[in-house]
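Read through the structures below before going on.
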Structure I
Amino acid sequence: MLLIYKLTKEKRYLSEAEKAAETLEKLAVEMLYQANNTAFSAGALLELYKITHKNYIWI
């Protein structure tokens, strides 16, 4: 969603990325697994922060 938002500047893609981040927070787990997904998510949350300046990092 963030890549499409960067290309088109259409707010609906940014809104969808923010919804996904909020959903991800609700799915927090105590133990790391599938580290590749965790790494991709962390990168996306960082990009979302750079765009919105909202804190989506809950560490």
Structure II
Amino acid sequence: MPSTLESILLSALVVLVLIWWTPGIRSALALSRHAPSHWPSVLWPLSFVVLFVIGLILLT
């Protein structure tokens, strides 16, 4: 179990990292609004992985 000081320091570090990353996250979100959608290129391999895992489960 971490001590109180460790918890406070870890919380402060998390807050600082979030503040540091916020401008980059905002600009990335602004750019992604105008980017073309590539969902089929994600869904096809993901569907093959899901089918493969289901096949492995059925074989055992």
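Coordinate-derived values only; no laboratory data. Computed from a predicted model, the values in this text were never measured in an experiment. Cβ atoms are built from the backbone, for glycine too; each structure is taken alone.
Ranked by percent of Cα pairs over 19 Å apart, structures I, II are led by II, which has the greatest value. Comparison across structures I, II (criterion: distance in nm of label points 7 Å out along Cα→Cβ at positions 4 and 36) gives the highest value for II.
Using distance in nm of label points 7 Å out along Cα→Cβ at positions 28 and 44 as the calculated read-out, with 1.8 as its value, let me know the right label among I, II. So the calculation was done on I. Using helix-only ellipticity at 222 nm (-39500 (n - 2.57) for each DSSP H run of 4 or more, over all residues; to 500) as the calculated read-out, with -30000 as its value, let me know the right label among I, II. The read-out comes from structure II.
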